[in-house]
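Each in structure tokens, the structures are laid out below.
Values in this text are rule-based calculations from the coordinates and carry no lab data. As the structure is a computational prediction, the values presented were derived from the model and not from experiment. Cβ atoms are built from the backbone, for glycine too; each structure is taken alone.
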Structure 1
Amino acid sequence: MDINHKFTKKELTDIFNKVINKTLGEVDVNHVFDKTIVNPKVTGIAGDVVEQSIIGYPADSKQRPDLIVDDKEVELKTTGLKKSKKKFGALEAKEPMSITAVSPDKISNQKFESSDFWHKLERLLLVYYLYDSDTTVKASDYARFPIMGYEFHEFSNDEKEILKNDWLIVRNYIKELQENYDNPKDYYPTISSKLRPDLMLIDTAPKWPNPPRFRLKRTTVSTIVENYFTNKELEKLDKNFGTFNKLDERLHEFTEKYSGKTIESLIKALNIQVNLNKKGDVSKSVTEQIVTRMFGAESKKISKIDIFNKIGLVAKTITQTKSGMRTEDTKLFPVDFEEWLDKDNSFEESSAFSDFSERQFLFVIFEEQNSNEKLLCNKFVGFKRVTFSDEFIFEEVLPVWNYVRDTIFNDKLIETVDLDSNGNQRINSNGTIKTSVNLPKSADYKIFFRGTGQNSSDKPVYINGIHMYRQYVWIRGTEILKMLSSQKYI
């Protein structure tokens, strides 16, 4: 390694303390941005500026860490952040973090501790900048993006174990292909889609025939970012889950222990403090708190637990009747219109794709005794875990993504007045006229939009001259029922 790549931690700390809150253009003393004049779409410009103008060494693409810091190898990663649409004032990762090539011809003979993958991740220097734009910009526009912070990051032993298990899943699958097929390359296109439901902190992308790379999931990077900027770590569990199989084993133990118990008895058994509403009942949100308390956590939401936040686990409650599950539509994610409508984004670069591809859904299933009973009387049945297949994402989500973009880009967005069966205008409780917007509806798509507001005047979204409620992506009840029916209880 070149001598210019050697630093002490104090030297790097002094260097980066001086550039926090400055823009990438302001710190570009070596004129790295000059190349954007002839190549306006050059990629990796932020990392090039950090390497060449802040630290002062030329970039390379070798599969080894970039720096020697206090005689230890450290990988430098320049990471873009964006303002969160889900948490006011919070920052989240703009995209997954690319680590290193999967290299099928090489990985099958590697061990984790000596792999290129772990060499890149063992010690990180993360430099954060704010991607301060709602749309894709030219490389030259990165000059106005500010540097937000930096950290020397090392994964905990528990996190290392998860990363190791994830890596082994990929390596062992590739070895299996090589041992069982004369032409394993014919099956390499299945690496990303086949393994995605089993990987906790990483994925592989892009798809074959492009050489796939290991990446930290966007949810994983966002959790690291949240811990750094809030200086408040999410709640840790006493017991680690290195694979989804181990998580399922724990969930199965909960089912054996608590199945058949009512919500009221679970609240008492798990010592959960609740406030009853005017009807003497509890809100539906208590069911998620029941699950977190089963794990021994104090947090009321699964997203407030570190490991579940990192792996993108989303909890959803389903109530079934004695004769079977209801076909209730299920709310999934808030719509980030800036990303959905970024003309330079491909579908696979969009938040619509990452929301469906990265996240796992843990359905907590209860059974009501009859329709007149309180929620307190519903009985816990068990858990089912669902992921969205590539087939579903490209056949059901992609058409919705295309429809929304075509409707808004080509000025087809229309607001119409709702009429009753007699042809009269329908009026909201506050006296305003009830209207609808021609965004995707459940009658036409399995994945659709539905607006939510505190009242009929709460319409903060403004597109093409039309005010509308905050929009969420929902899935049709019959579709989620079909997915759940095909899954066994954990």
Structure 2
Amino acid sequence: MNIALLWFRRDLRLTDNPALNRALQSAECVVPLFIQSPEEEMGWAMGSASRWWLHHSLNALDASLRKLGSRLVIRQGESASVLRQIVRETGAKQIFWNRLYEPAAIERDKAIKQSLRDDGLLVESFNSALLKEPWEVKRGKGEPYKVFTPYWKALQSQSLEYSILPAPTKVPPVPLETNSLDLDSLGLLPTIAWDGGMNAFWQPGEEGALSRLDEFIDASIGEYATDRDRPDHAGTSCLAPHLHFGEIGPQQIVLEIRNRLELSSKQTGSDSYIRELGWREFAHHLLFHFPYTIESPMDTRFQHFPWNEPDVNKLKAWQQGKTGIPLVDAGMRELWHTGWMHNRVRMVVASFLVKNLRIHWLEGARWFWDTLVDADLANNTLGWQWVAGCGADAAPYFRIFNPVLQGERFDPEGDYVRQWVPELSKMPARFIHQPWLAPAAILQSSGVSLGKNYPLPIVDLKTSREQALEAFKQLGARGC
């Protein structure tokens, strides 16, 4: 019997899955395989929130495969060794997978592909995660882009005619003698039940992704251009974790939006959203061409930036949402409870860490990596270096988000803060973003005792801003 291995990684779906489609076309029997090998991630193994998501996504994928007559085979160990072991067990002659783009994954997959081909196996990989491969969009002389707008124009100028591969109606059964680990044995779920908020908010898996997209198009995409900046509104898609784990692909999203909203009144919102998908593409473009940026600044001047030594107490206050700055605290508590944070607030809390506290951006990147269900190395790197002013197309370092002004502009009634910082739930909107300015009578009537049931600010916003700007001036004075 002609048998093929289908190596699932972060392409955990059946619809529009080119590796799955190729396997079904070329073999009589397909063995769907997932390998847990965190030691191969070069210091960026999945964080706790992502591991939670992965568990539920694998469970959903296995259930979908079983409905079609198949099942997911789960193994642990070095990827190359496990693949060879499955080849020996099944007699498979073909292996297919969809590509990953992190530096460690690229090097590993190249080595595995060459080694297996040397063994006489047919090995092919495919793009299931991006609109265009990172190497397909280039400047005139072949150099990679470092600025988003010309990159996006160049990508759009290419042929983007999408066709979606349908989900199979049947997948041949896996040979009975091919054993699988139990999903629970991977130890992906927390041993202490801190995931209640995530269980309530998310539905990992392909079905959850399609449902989320449908809800977004129906309810929110028309106002996306403005509401995406409002944390007090349900205006974003929340598709990022589904995209990261490959439960849905960007081509699926764009095609569905265009098919349903062409020439509609929601066109402006849909164009704005598709542009945000472009930022995701840009992040992968940068990571592919500049892999060192996962831990080093693209702007080499910042190798000499005078970061503060991390103050353990201040860093912990930021992580726990106890900084005394309401919008910052609301965002960090939303993150801890749901594994997600509104994008506007992500910029605010990141700016507070790297500019007001002047703590190295990698401290923030590592915390987001552990706590975000949509932790993605490309997006995480681009986002933190953008805020820190040291990356591609970055916000200038002197652009420092004022969390009070940001709150007053994008959470004007304080609804977002009240949701996540219940200590301030009775504060009037006038003072909710800066309770330290509220008269004593207002504080008393609101049940707020600063320094007791809600902290005083751990840093003065005005003074710390001035100190950050001075540090940047010193960087320039050194001739960097």
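Computing Rg/Rh (Cα atoms, Kirkwood Rh), for residues 14-213 alone across structures 1, 2 gives 0.98 for structure 2. With relative contact order in percent (Cα under 8 Å, 6 or more apart) derived from the coordinates and found to be 12, which of 1, 2 does the value describe? Computed on structure 1. Hey, distance in nm of label points 7 Å out along Cα→Cβ at positions 6 and 438 derived from one of 1, 2 reads 6.9; which structure? Among 1, 2, the structure yielding 6.9 for distance in nm of label points 7 Å out along Cα→Cβ at positions 6 and 438 is 1.
When mean count of other Cβ atoms within 10 Å over residues 118-125 is calculated for each of structures 1, 2, structure 1 gives the greatest result. Given a computed value of -8000 for helix-only ellipticity at 222 nm (-39500 (n - 2.57) for each DSSP H run of 4 or more, over all residues; to 500), which structure among 1, 2 does it belong to? Comparing all candidates, it corresponds to 1. When mean projected area of the Cα convex hull in nm² is calculated for each of structures 1, 2, structure 1 gives the greatest result.
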